[in-house]
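Down below are the structures I want you to see.
What follows draws every value from the coordinates through simple rules; no lab data is involved. What you see is a predicted model; the values in this text were computed from it and never measured. Cβ atoms are built from the backbone, for glycine too; each structure is taken alone.
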Structure P
Amino acid sequence: MGLGTLLFGWPLMPIYAVIKLGEMLRDQVERETHDPVVVRRHLEQVEEARATGRISEEEAARAVEEIMQRMAGR
């Protein structure tokens, strides 16, 4: 980083930091919605809730559909 870049770039550093934070959050969301381990855990939680009677069959089917749509990126 040269002196000119440092001198004129430092006022923009907070903006660069916010952009970098947004990129990191986006990457984390991508990992969580497409990671098979996370998807499987969500599906198991839905199945457990259905088995214990906390949610109905229709709610379980809707939850599974939502999970699959998120994984597919829609």
Structure Q
Amino acid sequence: MPSIDIQVLEGVFSDEEKARIIEKVTDAFGEVAGQTIRDGTSVRIHEVRSGSWGYAGKVLTTEDALEMRSRG
């Protein structure tokens, strides 16, 4: 069945937030694919170590991601 992988920087989301992300992504996929597919959907959140991710040639840190979140 479907497998959805999400990558985030470590320390940006709490365990409760990650659980909500998994639930909502599964629900959104199921709205499109149907209940049978939804029930077999696997969602994994991979946490990437701070400083091990780059965007547009700039290294991102957990602090950068937390700053982005604070802007809404």
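Here are a few things to note about the model shown:
- Calculated for structures P, Q, mean count of other Cβ atoms within 10 Å over residues 10-17 is largest in Q.
- When relative contact order in percent (Cα under 8 Å, 6 or more apart) is calculated for each of P, Q, the greatest value falls to Q.
- Which entry (P, Q) yields the derived value 0.40 for FRET efficiency 1/(1 + (r/R0)^6) of positions 42 and 58 (r between Cβ atoms, R0 = 30 Å, to 0.05): Q
- For 65, 19, 19 (Cα extents along the principal axes in Å, calculated) the corresponding structure among P, Q: P
- Highest-scoring label, criterion being distance in nm of label points 7 Å out along Cα→Cβ at positions 2 and 18, among P, Q: P
- Source structure (of P, Q) for helix-only ellipticity at 222 nm (-39500 (n - 2.57) for each DSSP H run of 4 or more, over all residues; to 500), computed value -27000: P
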